[in-house]
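Enquirer: Given below, in the form of C-alpha cells, are the structures.
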Structure 1
C-alpha cells in the first residue's frame, strides 16, 4: 500500500490547527497510519512541521495567484485573496505561530517571497490612492496575516460562524487601511 503523503500532511494539518501540541502518535492516528509508518516518512515533529511549512507556503502562493491582486480595485483584490486563502487559513494560523520555523538562519525563503508579494499589493494600493500611506506595507502585511490566523482560530473554536470569516477579516482590515478623502 502506497502512503499518500499529501493526505497525511492534510490530516496532520487538521489536527495541529486544532491541537498544536499533538504528539506524533496522535498525528499518526489522525492520518490513519501507524506511528512507525509516520516516522519512516517524517523523522520527527520537526520534519513534519517543515513539510507542513512547505505545503502552507505552496497553498498561500496558490491563493495569491488565484486572487489576481493586480486586477481592479485593491479592495476587491483583498476580498478575492481572503476568499482564496480561507481553506488554508487554519494551517497558516498554525505555521505563523510555530516558533521553530522562524528561529535561526534556516528560515524558509518562501516566507520572504510571500511577504514581498503581499507588501507589493499594499504598496500598489497606496500608490493608487486607495490605501492610507501612514501605515507601512510591511505592517499591513503582518496585520493581514494576524487577522487570517485569528479568524481561523475563532472559527475553529466556534466563536465565529465559518460564513463570517471573509467578511470579518476584509471589513476590519479595509476599515483600517482605506484612505479617507477627508483630511
Structure 2
C-alpha cells in the first residue's frame, strides 16, 4: 500500500464504484490471535476485552481529525443477546460518536457468512433521521468505525447509506484489523 499499489480487493471495489474506493485504515493484519480475541468479545460477550481493543485503537483515533465518528451499528438481535453494542463499547470512550446509522432487524452477522455470501449481502443500514449533524459538520469529513475489515461489504453499505442522505460528505473508514 505504501508503494501506491491497490490491493485486489480494492481493485474490485474500484470497478464496482467507478473509482470511488472507500479509503480504509486498518492497524493490524487479521490473524488467529485476533480471531480468538474477537470470538471471546463478540460471541461470548466478554465485555472487558473492549479495553484491549481500545488500547489498540487509541493512538490512531486520538490523532485523527474528523467532524463525525460514525460507528457501524450492531444488529438489534445481537445487541439484545450480548447486552451491549460491540462497536460503541470499543470507540465510545475514545472519540465522540455520532450514531447516524441503524441496522435493520433480521440482519445476519457477517461473521457467520463466507466471502461470497458477505459480498451478496443486501443493504441493511438506514440513517437515523432523528440525529441532527449539520451543526457538527465543518470540513465534511466523516470516519466510519468498525472492528474488522474482511470483504469491505459492510463499510461500503454504510458509506452508501450515508452518501445517499448526505451527499458531498468525505467518508473514510477505520477498522482495527484487516
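Enquirer: Given that distance in nm of label points 7 Å out along Cα→Cβ at positions 154 and 170, derived from a single structure, equals 2.6, which label among 1, 2 identifies that structure?
Expert: Of the structures listed, the value fits 2.
Enquirer: Out of 1, 2, which one gives -9500 for helix-only ellipticity at 222 nm (-39500 (n - 2.57) for each DSSP H run of 4 or more, over all residues; to 500) as computed from the coordinates?
Expert: That value comes from structure 2.
Enquirer: Taking distance in nm of label points 7 Å out along Cα→Cβ at positions 114 and 162 from the coordinates of each of 1, 2, which one would give 2.1?
Expert: Answer by label: 1.
Enquirer: Comparing distance in nm of label points 7 Å out along Cα→Cβ at positions 42 and 98 across structures 1, 2, which is largest?
Expert: With respect to distance in nm of label points 7 Å out along Cα→Cβ at positions 42 and 98, the highest-scoring structure among 1, 2 is 2.
Enquirer: Once FRET efficiency 1/(1 + (r/R0)^6) of positions 18 and 58 (r between Cβ atoms, R0 = 25 Å, to 0.05) is calculated for every structure in 1, 2, which label goes with the largest value?
Expert: Going through 1, 2 one by one, FRET efficiency 1/(1 + (r/R0)^6) of positions 18 and 58 (r between Cβ atoms, R0 = 25 Å, to 0.05) peaks for structure 1.
Enquirer: Taking 29 as the value of relative contact order in percent (Cα under 8 Å, 6 or more apart) derived from one of the structures shown (1, 2), identify that structure.
Expert: 2
Enquirer: Continuing with the same structure: Where is distance in nm of label points 7 Å out along Cα→Cβ at positions 26 and 82 largest, in which of 1, 2?
Expert: Once distance in nm of label points 7 Å out along Cα→Cβ at positions 26 and 82 is tallied for 1, 2, the winner is 1.
Every number here is computed from the coordinates shown, using simple stated rules; none is lab data. The structure displayed is predicted, hence computed values, not measured ones. Cβ atoms are built from the backbone, for glycine too; each structure is taken alone.
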